[in-house]
Every structure is written in structure tokens, then in C-alpha cells.
Structure P
Amino acid sequence: MTTPFAPRVFSGMQPTGNLHLGNYLGAMVNWIAMQSTHQCIYCVVDLHAITVAQDPVALRRAIIEVTAAYLACGLDPKQSIIFNQSQVAEHAELAWIFNCVARLGWLNRMTQFKEKAGKDRENVAVGLYAYPVLMAADILVYKATHVPVGDDQKQHLELSRDIAQKFNMDFAGSIASHGFGEVFFPLPEPMITGPATRVMSLRDGTKKMSKSDVSDYSRINLTDSPEAIAQKIRKAKTDPEPLPSEEKGLAGRAEAENLVGIYAALTGADVSSVLGEFGGGQFSRFKTALADAAVARLSPISADMRRWLDDEGAVEAVLAEGSARARAIAAPVMREVRDIVGLLRSR
């Protein structure tokens, strides 16, 4: 039997590059909806960003821009806690304790590190290797029970569960003697939902839409103008065949499947009804409708982002207030961790 934990959601995005349509449909739409059903904590994970080299001036600007995107998309600082990670020191402190709980073999299995480090692993930052341990601390310092994640982060969330479980086992006696029940940390559950959990590149339907892609035509940025959005969709890679009338006809046609999925997510339709409307026709007609849907959905977000970015002080105020609210949750948890581990509390 385990101690029950109040449902709490934690998630975050790095302040690196512009947020794009994939971030919005794959994560933000779901984050916004959960504000009405869960206690939500949404973070700009700036400590994760510095696991690779960053220009300090550009990083500060990116933190503001990502926060502005959060707000413009519909995250409400009155409903959710919105803050940037580096302002809550408990993230880093708990990460160090978790570094002493996690095992080298666990981290050696992390495929994302292998992909990012490439062949020159000996010369990458230790932070990039230990990134998943900090992610575990991000989640567990709030005793979050649910984490909206993409497919690429599922392995990291599994590591968070392993760390939580090992901490609970390693310090079971201390946890009980301090009156914290049978377990201290919950095992967070993944939430992989949303209208389009894996939006692919407009230039290659086999690759995920990414902020780091060298081609700006591979993605639709939340800051793009209506003209830029329409042009990128017109230039999106397709194949010479007309759209199929049934879903099974999308098999093996990655670009067609991606564009149809995006249209369905933007309009709230299902894929079969989209194909019922556009199946048998050429891509030109479908792309026109897709561009119209994307502009209608994203233009208000882009305009609201510009409004927030014109008042950086207001964005900073949101982060300051959110950080204070986040610390109010994290600090007591961290004090209890110190007691459990056997560290002295500061006077």
C-alpha cells in the first residue's frame, strides 16, 4: 500500500529557438486543457538549455520569448504556475541528491544522449549526460504525479520513476521514522495525449518537426506571419499521388499523413472525415484549406506574443510570481528530503 498523492501535473520546454506548430499541437493544446482539470506547473527549463553552449544574451531573450509563447497560447498564470527553472534552486539541489541515487548503467541506456552526443561523447558536457537526472528532480521536487511528454521523453520519465522508486526503497526506514508514510516520492505517470502528439517536418515526413532543423521551411513558428505560414505550407513536401479517400491509403506516405494529421488537429476533425472531404483531389486544394486553417489558428497567438514581447517587464513579473509559488511547494519538499537523507537543515 502506498501513500496517496494529490494529482499534480509538471511539464516544461527549453528556451532554445522559436516554439513551433509541433510544440503547440503536441503539447501546448493539452497543457491548456489540463488547466481546468489538474493543478498544473509549467516551467521554462533554462538549466536544461545550458547543457549545450548558449550565448548568454540570446538565452535571456529566449526565456522571455518562450514565456510569451506560453501566455499567448493560453496558459493562464492565475490557473497554473508558470516560472523558469533556474529561479527555484531546489531543482539543482535535488538533482545532486538524485545523482547519488541514480546508477551509471541507467544513464548509459539513455538513447537521447547517444543521439545528441554523437561520436564525440568524451568532449560533451557532463550536464548533457546527467540531463535526465535533473529532469527527475524537476518533476519530483513538486511530487508531480503526471507528466505530459512526447515519445522522445518517455525513456527519461521511466528513469524518473526508477529514481523515485530507488529513493523510496533506499531510505524506507528514514521515510517512515520521519512520519512521511510508506513512500516519499510518487512514481509519475506519462500523459501522451493531444490532437497531434508527433507533428513531423514539412520537408521530411519521417522526421519530427524541430526547432534545431537548419531549414526554417521545415516548421511553422508561432511567430510566423500569415504570409510565411501560407508559403511554408505551399512549399511543404508531398508526393505526386492525390490524397486517398480512406486512412489505409496513407500507409507509406509520410508527408501526406503528416499534413492530413495537422489539418485534423487544427480543425478538430478526425482524419477519416478530412479524407472524406479532400480524398481524390490534388494537394493544391488541400494545401489552400490547410493554410487557411493554420493562419486562423496561429495568427491570434502570434499577435498576442508580440503584445507580450512589447512589455518584457510584464513577462518577467509572471515568472517572478510563478517562481515564488513554485518555491512555496519545492522548499518544504526539499527540507524533508534533507531530513530523510540525514543532512542538517540550515538555521
Structure Q
Amino acid sequence: MSDPIDDPGFGLSAEELADRLALVAEAVCRHYLSAGRRAGNYWIVGDVANNSGRSLYIRLTGPRAGRWTDAATGQYGDLLDLIRESGGLNAFRDVAAEARHFLRLPAATRPLDDTGRPVWRDGGASPERARRLLSMTRPIAGTLAERYLCGRGIDGAADHAALRFHPACHCRDLKTGRSLRFPALVAAVTNSIGEVTAIHRTFLDPRGQGKARIEDPRRALGHLLGNAVRFRFPPDGDVVAAVVGEGLETVLSLSQVVSGMPMAAALSAAHLAAFVPPAGCLRLYIAGDADAAGRRAVSTLRRRAEALGIRTQVLNPELGDFNEDLLHLGSDRLLAHLRDQIAPEDAAALRPAQ
């Protein structure tokens, strides 16, 4: 599948759309092949028609994430092929439309707003559920959430209104289906005009030993694509320069030494690739993680931002990500490392958080 997808502002080819699906391979499998189950780094199911069994296996992680083979029939392909086969779709345009719907990407014919940005699809009641849960939270000052972030080398997190705490947040055990409750760091995800579209939860160990001992202790609810957890964004007015990164802790680590610039955490590589730059932005600093998915996401966002006339600069960590840099190398070295990567006109933003 190599036909280009006519997508204003995104220009995604079939290969890029397949890569986007591969970043959330397990979610694709759970949606289209619900009769299967995870076994290590693979999703195992009977066939593309979602029958039970063990013939079809899909890689969930690594450079071959999203690639699948049916040992019984000899069929193989990527996740676009899987969507085509499972849905009985023939035309590539229909396959692409289904993939867009799953990823919450704007449709090829989706209109643009007055700024030239796509109007996002409304996928149902999830944002309302996210807002209701957010209303049950409280500030993180003095809570287990603040203690957790301090353990990651992040001070002053209580000053960020986007970060909240829930003392007994519901979550489901992904292996057994049991309903559980854990304390949680809850982050509000907002769109470009400040509306809450989703929340991100980091479930915590009640004894203060880091994240909860469950499969996938980081989970989201609502619409993330194109949106982000925002720090220091002005309530009104344009943003000339901003930083966007993948993980919450990555961006909060940068905020320790880049304290004079708005920042946004997109929360995953797929969502970083689809981040909508703020209105009026002239310079966008993209903090990438040092892995294949992070590099692909940075490349996609750079192309999109530069097509809008925004100058981009990639901020590269010395280790795996900027939280590792902060923890293992210290804030002074992190600050020195960033000096060479920040444009002279934004140098005043490089100062330790007070």
C-alpha cells in the first residue's frame, strides 16, 4: 500500500499511517482482534476474522511492531493489511478512512479552521468522562504524586495546575479484568484553546515505591491526538516559542532548566507526531526520546510544523530521555547541554526553576 493519503496538514503516506498504527499496535489488536490475547511481545489469535486460536501472531514491540503472519494460511502484512482483511475492505481509501477513525486523525475531507488547522473528530463521551474524573481530583501539593515526581528529580511540580492527584483512582487489571484502585498522578490534557479533552493517569504504589506494580501503569482517557498536557501556556495570546516532548516526565525534567518557555507533553510518540502547534508559534523545540519510535515521531512533527512556516529544533538527550539526564547527570549538566540547542533569541528562557 503506497498510495498517498490526501490529508491537509499531514500528508501521510500509507507507510506513515502504518507506522502510526504500529506505535499503538496492542490497542489496534484489542480493537480488531478482541478474541486474542497478549503473549509476551505478541498478540495471538486464530485468524484475521477474529476467531479464537493461535495461528495468527502480531508483533507488538520493537522495529517490527505491527507486522503479522498467519502460520496456517501464509498471510502476512502490516496493520493496514490487518484492518483491510478483518473488515473485508477492498478500496485503499476505505482502509485509510478506517485507520484514521481508529487513530482519531482528521479525515481526508475534514475542513480546516480559520488558522489552517484541521477540525478534530468528536469521538463520543470519553472527554466528558475524563472531565468528570478530573473534577474528583485535588492539587498534588503534599500528596503521593508530588513525592513520586520528587523521586524523579522534579521539583516544583505542585505549581503546575495541569497536575492533580486522585487518592483511589479506578483501574482495570489488563490480565484478569479485575477492578482495582490505586493512588494516581492525573494530568489534564487540553486542546489549543484550553478545553480539557482527556486525562492521563500514572497509577502509583501506595507505599511510595514508584509506579503501581500493574501492567501498563500509565493510561489515558479521552481525546489525546493533537492535544497535550500544557505547562506555562498563557490563557490568552499567541505563543512565539514552545517546547513539546513525548513523556510527562521528559517535559517536566526540561521545565527544571527551561523555566521561561511554554511546554507541552504529548504523552506518546504517536501523539507527539500529531501535536498541533500553538497559534502564532514561530519556533518549536521538539524533545525526542532516543528510540526508533521517538525519532519517527520527531521527523513527522518537524515536517508538519515546517510546512506551517514554523522553525523547528530537535532537543536531543545525552541518555535515553531527559528525565534520565536529569536524574543521572544533574540539572547543571542538563542546562549546559541545552545551551547549544536553544536559539539565541530564546536563551533567556534557560534558567533553573525557582
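Assorted remarks:
- Entry that produces 29, 58, 13 once P(r) over Cα pairs in 10 Å bins from 0, in percent, for residues 19-74 alone is calculated, selected from P, Q: Q
- When distance in nm of label points 7 Å out along Cα→Cβ at positions 163 and 291 is computed for each of P, Q, the largest belongs to: P
- Given 11 for relative contact order in percent (Cα under 8 Å, 6 or more apart), calculated: source structure among P, Q: Q
- Source structure (of P, Q) for helix-only ellipticity at 222 nm (-39500 (n - 2.57) for each DSSP H run of 4 or more, over all residues; to 500), computed value -16000: P
- Source structure (of P, Q) for FRET efficiency 1/(1 + (r/R0)^6) of positions 59 and 259 (r between Cβ atoms, R0 = 30 Å, to 0.05), computed value 0.15: Q
- Answer label among P, Q for the case where FRET efficiency 1/(1 + (r/R0)^6) of positions 83 and 323 (r between Cβ atoms, R0 = 25 Å, to 0.05), calculated from the coordinates, equals 1.00: P
Read-outs throughout are calculated quantities, based only on the coordinates presented, and are distinct from any laboratory measurement. Keep in mind that what you see is a predicted model, and the values were worked out from it rather than measured. Cβ atoms are built from the backbone, for glycine too; each structure is taken alone.
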